[in-house]
Structure 1
Amino acid sequence: MDGMTIGEVARLVGVRTSTLRYYESIGLLPAPRRANGRRRYDSSVVQTLAVLQLAQRAGFTIAEMQTLLHGFEPDTPPAARWRVLARDKIIELDAQIERAQQMKRILEAALQCGCLRLEDCAAVIDQTP
């Protein structure tokens with residue numbers, strides 16, 4: 001029997017078999033061929049999963065991963081796909097970083113609080129819009 005089983009792919013790539021089934025169910029991975037009722041994957045699935053793992057580590061959502069794989073003309077090179085999605089993701093990350101920095105400033109101010117009542121708290125008053 002040629003092709004890899006779902007367990008072999010999962011071990012090789014470092015994901016659970018349920019992840020592979022889920023990715024198939026939402027169209028991130030094509031349905032594999034079956035032999036005797038069992039999934040049999042060709043080696044190309046390993047590369048696709050590597051791309052998905054990289055996208056996930058970069059913070060891409062499932063929808064963005066769908067776009068990366070299926071949201072372009074088939075002949076669109078990977079570099080062009082990454083550029084389009086990376087630009088938007090960097091803008092999103094910059095906004096998250098700014099929000100996290102603001103949260104840190106608020107918490108640092110709260111650490112300096114010596115107020116006896118919340119109503120008198122300078123940390124709260126300084127942050128009121």
Structure 2
Amino acid sequence: MLLQAEIALNQGDLEKALQICEDIVQREPLSVAGHFMLGLVYRSRADEHKAIAEFKKVVFLQPDNALARFNLGDLHSQTGQIDEAKTEYSNAAQLLIERPESFDDRFAGGFSVALLIDICCSKLQTLKKGG
């Protein structure tokens with residue numbers, strides 16, 4: 001079902017992806033991948049608050065999920081929650097540096113660990129400068 005949701009999301013069929021993801025988390029409420037995908041769907045739909053809620057569930061279930069923390073950093077930044085964004089970018093970078101083996105590239109969109117670390121650091125510097 002996750003693959004079906006991913007295909008629907010990649011094809012831009014957000015309604016289908018949403019339905020599949022909601023079905024996944026209804027059947028398996030502790031599905032890290034299901035909540036992560038649901039977060040991606042909500043993010044694609046520009047529903048930042050629901051996306052944040054889903055990525056927070058991922059972090060609750062799997063605190064070392066750097067990609068969820070990276071997404072939270074982006075979403076917090078978009079919604080003007082700058083302190084939260086800095087915290088999540090910092091957490092993501094630290095996790096990627098200290099535990100690169102925990103990186104799940106299935107949802108990385110082709111980004112490498114090194115590139116994500118660089119992006120986190122760049123975004124942190126921009127936020128610290130107030131931009």
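Only the coordinates and a few stated rules stand behind these numbers; no lab work does. In this text, all values refer to a predicted model and were calculated from it rather than measured experimentally. Cβ atoms are built from the backbone, for glycine too; each structure is taken alone.
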Task: Structures 1, 2, by distance in nm of label points 7 Å out along Cα→Cβ at positions 38 and 94: label with the highest value - done: 1
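Looking just at Cα Rg over 2.2 N^0.38 Å, which of the labels 1, 2 belongs to the structure with the highest value? Numbers along the way, then the final one.
Details: 1: 1.65; 2: 1.02.
Answer by largest value of Cα Rg over 2.2 N^0.38 Å: 1.
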TODO: State the single structure among 1, 2 that was used to calculate helix-only ellipticity at 222 nm (-39500 (n - 2.57) for each DSSP H run of 4 or more, over all residues; to 500), giving -23500.
DONE: 2
Task: For distance in nm of label points 7 Å out along Cα→Cβ at positions 62 and 110 computed as 2.3, the structure of 1, 2 it came from - done: 2
